[in-house]
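Chemist: See the structures that follow.
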Structure I
């Protein structure tokens, strides 16, 4: 398992305390909003500005060390799972997000009927529905 410092260096990024802290937060899992990432980073560091965390997230995303997703109607979220072109399922009730492995075949998972001359390297699919907890609440209310 690579350390955060090794990961940063492997992508040509300087090793800084904010970058290491953000990598650590993302490595814990989940699909985190920026406010939650900032809160968790501030628990690890004496002080860090909001702008610094945004800058780190941008650098990590460009380097392929984090992935930014934006489900419709939701703020941007970040995750550490990258490079496998997985998809997401979002609960319409509570907003919970879970990973969904590639729907069919290998990346980019979907072959469009016409790529209009584009070379496709990624497909982003968002499935929508109700998570088990929201379904149970709905059934209890009926």
Structure II
């Protein structure tokens, strides 16, 4: 297994997984304004980390394909991933429980904010794996 290709691919997959996790409420909740209120109700919106996830896809792909310095990519990916997890956790903790339970009858939405946090975890793991494969750690 080529860790120098697989590790950034894990980072890319983590970024895409995060974006998919953010899109799930639009399929489960009937009104998009309720989803907007859900995302806007915490201390910060998870759409800011979503921007980091989009940038992360580009960063990891550039490192995997050798278009950027791999050590810079590993460091940038790690920072982006830690911000992704941290900001998502802040949002998940500060969303009012009453708002989450009022969105839909689906129990999936009850756990959605924690799924978003877990979906962010592969990003720093992929960056750490990439840094380890480069003998930076």
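Chemist: Out of I, II, choose the structure whose coordinates give semi-axes √(5λ) of the Cα gyration tensor in Å, for residues 39-78 alone equal to 27, 9, 4 when calculated.
Modeler: On the way: I: 20, 13, 8; II: 27, 9, 4.
Label of the source structure: II.
Chemist: Tell me which structure, out of I, II, gives -26000 once helix-only ellipticity at 222 nm (-39500 (n - 2.57) for each DSSP H run of 4 or more, over all residues; to 500) is calculated.
Modeler: It was calculated from structure II.
Chemist: Next question. Comparing distance in nm of label points 7 Å out along Cα→Cβ at positions 15 and 47 across structures I, II, which is largest?
Modeler: Largest calculated value belongs to I.
Chemist: Hey, another quick one. If semi-axes √(5λ) of the Cα gyration tensor in Å, for residues 7-70 alone computes to 29, 12, 7, which of I, II did it come from? Before the final figure, lay out the partial values.
Modeler: Working: I: 16, 14, 10; II: 29, 12, 7.
It traces back to II.
Chemist: Can you tell which of I, II yields -0.41, -1.14 when log10 I(q)/I(0) by the Debye sum over Cα atoms at q = 0.11, 0.22 Å⁻¹ is derived from it?
Modeler: II
Chemist: Have a look at I, II and say which one yields 42 for relative contact order in percent (Cα under 8 Å, 6 or more apart), as calculated. Mind showing how you got there, number by number?
Modeler: Details: I: 18; II: 42.
Only structure II yields this read-out.
Rule-based calculations on the coordinates, nothing more; no lab input. Owing to the predicted nature of the structure, the values given are computational and were not obtained by experimental measurement. Cβ atoms are built from the backbone, for glycine too; each structure is taken alone.
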